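Bear in mind that the values in this text are calculations on the coordinates, not laboratory data. This structure is a prediction, so every number in the text was calculated from the model and none was measured. Cβ atoms are built from the backbone, for glycine too; each structure is taken alone.
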Structure 1
Amino acid sequence: MNPRLTLMAVAAAIIALAALGLYWKGRHEGAVAERPKTRAAVAQAAVAVLNTEGARQTARRVDAAVRQREAAESTILQIIAKAPNSEDARAPLDPDRAARLRNADRSLCLADPDLVGCGADRDPG
C-alpha cells in the first residue's frame, strides 16, 4: 500500500470516528435532556391510574348506596302499607317504648336539625 492511500484511509477513519463520536454525544445529550420529560410523563400516567381507580371505587360505593336506599325505600313502603291494617295498629304504646322512641327522635334531631319533625315544625308533645 502506498503512503498516500494509507494516509487517506487513516484520515477517513479519523473523520468517521469523529462523526460517530459527535453522533453518540448528541444522542446521549438528547436522552439526558428528555429524561425529565419522560419522568414527568411517567408520573402523570401514575396519577391518571390512581384517579381512574379512585373513580371506579367511588362509582361502586355510590352504586351500593343507591341500591341500599332503594331497598330501604321498598321496605318502608311495604311497612307503611301494612301498618294501618296490622292487628296492633290501634293498641296503645307501652310507656317505656314511647319514651325510647321520643329519645331516638331527639337524637335524630340533634344529629340533623333540618329533618322533618325537628325544629320549628316539631309537634310539642
Structure 2
Amino acid sequence: MAKTLNGSTDQEKLADLGSKTYKEQAVWFLNAFWNTFAQPEAEKLWTNVHLMAELDTVKKAQGCALDEFMAHHFLEKNSETLTVQKMREELRQVGVEKIKLVPLIHYLIFKYLSLNKTISI
C-alpha cells in the first residue's frame, strides 16, 4: 500500500534512507522511479551523487547529507539557487521538518516529485 511522506512511519523510512551513502540513496531512487522518469535523468543523478560527495568536506563519498551551507552550494552548482528561507520552505513541503543536514534523497524528492504524488518508501 502506497503512503505519503506525511505519516510517521514514512518519516522514519525517509530518515533511514537519508542515512545511507549518496550512492545508496541514488540507487534506491533510480530503482523506485526508473520507469516513471529516472531513466532519462540517470546521468544527471550520478553527476549529483559525485557533486554531493565532492562538497562533503568530512565524509566525501561515504557521507549521506550536506550541511545547510553546503546544500546551498550544491543548489548553486545546479543553477537552482534558493534563499535560505525558500530552501527551508521547499524542504518542509516535501516532509522535511528539521533542516540541519540535507541528504541527497531530500533533494531528489524536492526536484522530481510533486506533493500530489504518493510514493512508497
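Tabulated values for the structure
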read-out: Which of 1, 2 yields -17500 [helix-only ellipticity at 222 nm (-39500 (n - 2.57) for each DSSP H run of 4 or more, over all residues; to 500), calculated]; value: 2
read-out: FRET efficiency 1/(1 + (r/R0)^6) of positions 41 and 105 (r between Cβ atoms, R0 = 25 Å, to 0.05) - highest-scoring structure of 1, 2; value: 2
read-out: At a computed 60, 9, 4 (semi-axes √(5λ) of the Cα gyration tensor in Å, for residues 9-72 alone), which of 1, 2; value: 1
read-out: Given 1.9 for distance in nm of label points 7 Å out along Cα→Cβ at positions 17 and 97, calculated: source structure among 1, 2; value: 2
read-out: Structure from which 39, 30, 24 was derived, Cα extents along the principal axes in Å, options 1, 2; value: 2
